[in-house]
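Structures incoming, each one as structure tokens.
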Structure P
Amino acid sequence: MTSSDAAPLAAAPLAAAPLAAALDTTAYVLLDFDGPVCDVFAGYPAHHIAERLRRLLSDTHDVSLPGDVLATEDPLHIIRRTAEIAPGLCATIDTALCAAELQAVTAASPVPGSTELLTACQVTGRPVAVVSNNSAEAIHAYLRRRGLAPLVAHVQGRDTHDPDLMKPNPYPLREALTALDAKPDGAVLIGDSLTDLQAARAAGVRAIAYANKPHKLTRLARADALTTSMRSLAEAIG
């Protein structure tokens with residue numbers, strides 16, 4: 001959710017459709033983390049983490065920061081740009097971000113209906129992979145803390161060596177499909193950003209948009225289906 005939305009999607013062949021239709025032939029669920037599962041940065045705001053990463057780059061490693069890096073409140077944007085302006089520091093910045101995410105998930109707010117969704121997937125025999133630009137370590141920590149780990153078959157966090165492999169790149173979705181032994185046409189991605197929709201399109205996976213803010217109703221309208229409630233989605237799956 002904190003990752004910057006990319007350019008708008010090109011026209012899609014399908015308009016937003018009822019949830020039941022999007023789920024009809026879905027055997028596997030790919031689920032974004034920050035947004036559909038929890039508000040990762042509810043207790044440790046993302047802009048504080050972004051400032052922490054900026055100080056590490058500029059004060060500790062004497063990197064001259066461009067205007068977009070100085071202005072952003074998105075730590076994932078800083079990770080992406082570090083690969084361009086100081087590629088030798090990518091691992092250092094990723095390690096710092098991972099540590100911050102691990103701290104953040106201790107105070108993350110669960111999204112209402114997210115546990116019901118995971119339970120409904122298990123009851124109906126749909127394996128779930130969490131696919132996120134957040135670190136796998138932070139995702140695992142949150143799931144364990146909330147007792148949700150048994151409901152998730154696979155966690156696909158960001159690649160710690162190459163930020164370009166984060167969504168909207170379809171790489172993490174393809175890795176998750178491989179881990180689940182799933183075909184793209186039998187899976188659906190539930191996400192709350194354009195980068196989620198773009199990654200799903202590129203991977204050949206259907207997409208259900210979770211419009212958790214009013215402006216997303218229009219911004220994400222090109223998904224195969226759209227919901228404003230994770231509880232409604234859980235009911236549709238169940």
Structure Q
Amino acid sequence: MKTNGRTTGKPLATSKLKRQTLTQGVEQRLRSEIIQGLHEPGAMLSEPVLSAEMGVSRSPVREALLILERDGMVEFDDRGRTRVCSMTTADFEDLYLLRLAVEPMVAVHAAAQATAVDYANLEDNIAAMEKSKSVAEISQLDIEFHTFIVESSHRPRMIAAWRSLRPSLELWLAALHRKHEHLTGRVREITIESHTELIETFRAGNSKSIRTLMQTHIEGWYKWLPEMDDLV
């Protein structure tokens with residue numbers, strides 16, 4: 001756009017903002033659908049099909065897939081085709097070991113630094129889980145709960161390490177919750193009970209107890225691994 005012979009940057013800025021917003025919308029929808037299991041591990045994601053379903057051009061779909069590829073939720077083959085990632089037992093064990101290395105120590109720092117606002121966030125999370133209507137919602141709230149703990153530690157490098165793990169954790173935990181719910185029907189109850197115990201232990205403030213309980217909490221997650229054989 002020209003004004004008195006000069007070109008202004010406003011139209012370009014607006015165009016960029018619209019593109020970012022559109023890409024974010026597509027990325028968030030695809031991420032949610034993958035986590036919910038609407039696109040199963042190994043499923044092909046066709047750019048033309050997705051763009052038609054969402055009523056957008058292929059460009060924001062491609063950009064969204066690149067974001068999801070960076071987060072380890074989709075992968076591109078040698079021909080540029082996109083598939084939902086299929087995580088292996090080894091992938092699960094890697095996530096387990098990384099959680100075990102990061103979260104128990106982070107929990108100790110979080111308990112020492114936690115404010116009334118931090119505790120309110122954790123309690124609100126449990127209240128939301130009590131009202132949750134789907135396993136996918138439970139999974140999202142579960143990840144959010146642990147994110148609140150990590151962020152309340154105010155340890156930048158630990159927070160960064162957690163954020164790098166979160167997308168893969170979201171993908172795997174959602175699949176694990178779906179399978180465990182099918183077998184037991186108690187995913188919500190089990191998660192609420194364990195998270196409530198974590199809050200109570202945090203409030204007590206004993207570092208050794210906090211570290212031990214978080215480690216036990218993560219090890220309980222690992223015990224579900226045999227149930228996942230048909231999902232890897």
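All of the numbers you see were taken from the coordinates with simple rules; none came from a lab. Remember, it's a predicted structure, so these values are computed and weren't measured experimentally.
Here Cα Rg over 2.2 N^0.38 Å has been calculated and equals 0.98, so which of P, Q was it run on?
P
Which structure, out of P, Q, was relative contact order in percent (Cα under 8 Å, 6 or more apart) calculated from, if the result is 22?
Working through the options, I get structure Q.
Using P(r) over Cα pairs in 5 Å bins from 0, in percent, for residues 27-66 alone as the calculated read-out, with 5, 25, 34, 27, 8 as its value, let me know the right label among P, Q.
Q
Hey, helix-only ellipticity at 222 nm (-39500 (n - 2.57) for each DSSP H run of 4 or more, over all residues; to 500) derived from one of P, Q reads -24500; which structure?
Label of the originating structure: Q.
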